[in-house]
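J.: Please find the structures below.
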Structure P
Amino acid sequence: MLVAVLKNEMAWFDREENESSRIAARLALDANNVRSAIGDRISVIMQNSALMLVACTAGFVLQWRLALVLIAVFPVVVAATVLQKMFMNGFSGDLEAAHSKATQLAGEAVANVRTVAAFNSESKIVGLFTSSLQPPLSRCFWKGQIAGSGYGIAQFLLYASYALGLWYASWLVKHGISDFSKTIRVFMVLMVSANGAAETLTLAPDFIKGGRAMRSVFELLDRRTEIEPDDPDATTIPDRLRGEVEFKHVDFSYPTRPDIAIFRDLSLRARAGKTLALVGPSGCGKSSVISLTQRFYEPSSGRVIIDGKDIRKYNLKSLRRHIAVVPQEPCLFATTIYENIAYGHESATESEIIEAATLANAHKFISSLPDGYKTFVGERGVQLSGGQKQRIAIARAFLRKAEIVLLDEATSALDAESERCIQEALDRACAGKTTILVAHGFQPSETPMSLQFLMMAK
């Protein structure tokens with residue numbers, strides 16, 4: 001399932017139903033429900049089916065008259081037992097209906113716990129969490145009242161069936177038609193098998209839940225992504241690219257907001273080995289240029305061209321190996337600094353990783369840490385400062401040794417000293433490479449560059 005999730009295009013993840021916390025819950029719950037329905041429950045069905053067959057055979061062999069009477073009341077015994085279990089489960093209500101939303105709220109609160117604490121929002125989060133569970137809890141109360149009454153009726157039917165069977169067994173013994181030993185054995189064997197049959201029927205909700213989970217799983221597995229990441233028929237990029245990037249008459253709007261145009265007839269060109277700075281106000285589409293260059297999205301019309309060829313004709317995995325990205329908010333994984341840098345190149349050696357960190361002005365601060373490169377950065381890199389995280393992201397980009405470098409406001413949220421260190425690292429990273437640089441406003445730099453001013457689409 002994880003493989004199927006990761007192959008989807010970015011537009012799929014932008015939808016509300018595919019938010020990260022919901023996908024995580026879906027991966028955990030659906031797979032478990034399928035395993036439970038197919039693996040655990042089928043074994044119980046086979047066991048109870050064998051029990052029924054053996055019990056009925058033994059009952060007819062030992063005392064067929066009593067066996068017929070007990071089998072006649074089987075439906076009542078089975079129904080009463082099933083109702084008991086259903087009504088007992090009824091007290092839980094339909095909490096699953098709110099489980100996904102509540103899990104999402106809890107996940108977001110934990111992931112952003114520093115923000116929650118800084119704004120004293122603990123009570124607000126708990127309130128939202130409680131309100132998401134309130135409707136099913138209200139329904140749960142009334143279901144509990146009904147379940148209690150139904151449980152009593154089911155108990156009456158069950159023990160009335162037992163009483164009828166015991167009365168007839170005593171009648172057979174009294175009239176000498178059967179002895180006590182045979183009748184009690186037949187009674188016990190068939191009543192136990194009735195409970196087994198009831199247990200099998202109570203598994204129906206689990207199979208329904210498993211069926212829903214299977215539909216969800218296969219819907220995910222069978223979905224065909226709109227942007228195939230590894231098309232075998234597409235052009236594989238050679239070892240090196242010149243790195244010339246060109247947008248020709250591009251129209252674009254995000255799939256989740258199709259009515260809001262980001263670009264209308266956008267044309268721009270980043271020459272091979274040169275730097276192109278994108279300047280403009282927030283929301284004008286600077287970061288969208290970065291996304292389209294990586295082919296996270298498809299333009300509504302027009303073409304994105306790299307080295308004279310539409311990027312839709314390239315094998316996407318092959319293309320992305322030649323692109324390095326330094327985002328505004330660096331993404332670090334909850335592992336060591338070494339492994340975070342190594343994400344840039346799977347087969348990189350230790351010396352290459354240290355070299356990349358040195359070029360990114362990161363080696364000095366990494367070496368000063370007690371565990372050096374083996375230091376765990378925490379979830380989303382919370383153990384490091386913003387400047388340190390950014391330098392690790394730059395080292396990752398260095399390690400990739402890509403011909404195209406995309407910088408999305410890499411220094412916008414840093415202090416002057418961190419910005420100076422990172423700017424020096426970026427100047428080295430971009431030397432001789434095609435660089436697309438995103439900035440809110442133009443800032444003088446020693447690096448020769450061309451400027452592209454973007455305005456809001458109207």
Structure Q
Amino acid sequence: MANRGIFRWIWRIPERIYRVVLKPLFSGKNAKNIAIITRADIFPVHHGAAVRIVESARSLSRHCDQVLLITNDRTKYFSFIRGEMSEQYYPKFLHVFPLPLNPIIQYILQHRGLPPNECYLFYALYDLNMWARTLFIAYQHRITLYQAEFPAFLRPALIARWFFGGKTSLVEHNVEFSRIDETEGMPSKARQFLQKVEIDLCNRADYVIAVSTVDQEALVAAGVQPEKITLIPHGVDIKRFAGAVPAVSQMSNGSSSRAPVLVYHGPYSYAPNLQAAMALGTVILPALEKRGHHVACLAIGDSPPAHSPHPSLTFVGPVDDIAAHLKRGDIAVVPLTAGGGTRMKVLDYFAARIPVVATRKAVEGLPVEDGKHLVMVDEVEEMVEPIVKLINSPDRRRELTDNAFALVETLDWSVIGTRYMELYDLPWWRGNGTL
């Protein structure tokens with residue numbers, strides 16, 4: 001039996017050589033494929049970056065033959081065809097070539113001064129395995145465009161472009177060197193290193209996508225060529241929210257009555273989100289109670305803290321249907337005071353038709369007007385008064401949500417996908433949203 005297995009393995013060698021090496025030479029000449037290269041922590045899709053990456057892949061796949069999503073995962077990649085995702089597996093030699101380098105890369109990056117929890121975003125600068133897997137996908141599928149999500153992931157894209165041609169795009173979810181310095185703090189040598197790497201990569205890409213005017217201006221000020229940058233904001237899945245039925249949530253204080261419900265969501269492993277949730281429990285809820293308003297508050301998302309700072313603040317944890325849980329809320333409160341990029345959570349609240357009270361930092365980069373789409377304040381302490389007014393005024397809540405929904409309808413992911421394709425102007429795209 002063992003001899004038979006060895007014979008079968010030897011017999012399959014020519015077939016494997018044909019499938020991996022020869023077949024792409026003849027079958028991919030007219031391929032219309034796009035590759036997205038990014039971090040591995042996008043499944044489950046519970047944070048803003050993951051939503052943008054996966055929804056962009058779905059949307060772009062409706063304009064081409066296939067979108068191939070490459071992550072740090074050595075074993076598998078993802079194929080999107082007409083919006084449907086499936087898992088695909090690399091040849092086994094790519095699982096182990098070369099030996100795992102992440103501990104060495106982590107050491108190099110920490111030695112340069114990067115915070116340990118941020119290093120994974122920059123592994124692709126030195127990850128030979130990711131370079132090899134990107135080359136494999138490029139060769140197998142005749143990639144026309146490589147879209148890197150976060151700066152370091154442009155490096156394998158540039159290597160593939162050098163070998164096989166095509167265009168490259170870098171999607172800047174934030175100005176990373178600035179975000180990390182603001183939220184984590186870094187020695188000057190680390191900031192200088194990250195800024196040099198990020199700006200150099202931006203200038204080597206064919207296209208740079210900024211998600212807000214604030215980020216666009218910051219990139220130009222840091223040295224990115226202005227003509228390379230295009231503003232394409234975050235999107236939202238309008239249909240998902242339209243069909244959602246409010247979830248039933250039991251509050252941590254045992255209340256299931258229809259007291260007003262405040263909502264907030266985001267991954268609490270991200271320091272600005274945790275700070276915002278703590279502000280809800282230590283500043284906003286106590287101030288509302290002093291005004292005679294006893295409300296419940298839901299904080300939804302990954303990595304919740306072990307203890308809530310207030311009995312009316314419930315950390316729900318991650319949920320599969322964010323739309324249904326957001327629709328449980330009466331008012332969305334966004335007390336963010338730090339962080340970068342744009343806040344996809346605010347677009348979610350608009351799509352769920354929940355009135356929003358937010359700090360100006362929380363809506364930085366969004367095309368919103370104070371008093372029309374939401375209520376903005378400068379400081380967390382100033383949020384209490386507008387929350388009280390909204391609790392007491394159903395008509396005002398309805399006015400805000402109607403205006404906000406009209407705005408967010410223009411940001412459906414199908415629209416965002418078309419904007420990408422109009423920018424890339426690939427030779428096989430006809431400009432009508434389909435091949």
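Taken together, the values in this text are just the output of simple stated rules run on the coordinates, not laboratory data. Keep in mind that this is a model prediction, so the values were computed, not measured. Cβ atoms are built from the backbone, for glycine too; each structure is taken alone.
J.: A value of -18000 was computed for helix-only ellipticity at 222 nm (-39500 (n - 2.57) for each DSSP H run of 4 or more, over all residues; to 500); which of P, Q is the source structure?
T.: Details: P: -18000; Q: -11500.
Label of the originating structure: P.
J.: Could you tell me which structure in P, Q was used to calculate FRET efficiency 1/(1 + (r/R0)^6) of positions 171 and 235 (r between Cβ atoms, R0 = 41 Å, to 0.05) as 1.00? Display every interim value, and only then the final one.
T.: On the way: P: 0.00; Q: 1.00.
Source structure for this number: Q.
J.: Please compute relative contact order in percent (Cα under 8 Å, 6 or more apart) for structures P, Q and give me the label with the greatest value.
T.: Numbers: P: 18; Q: 14.
Comparing P, Q, the top value of relative contact order in percent (Cα under 8 Å, 6 or more apart) belongs to P.
J.: Something else: Going by distance in nm of label points 7 Å out along Cα→Cβ at positions 187 and 283, which of structures P, Q comes out largest? Could the numbers behind the result be given before it?
T.: Working: P: 8.1; Q: 3.3.
Answer by largest value of distance in nm of label points 7 Å out along Cα→Cβ at positions 187 and 283: P.
J.: Here volume of the Cα convex hull per residue in Å³ was calculated and came to 168; which of the structures P, Q was it taken from? List each step's numbers first, then the result.
T.: Working: P: 217; Q: 168.
Only structure Q yields this read-out.
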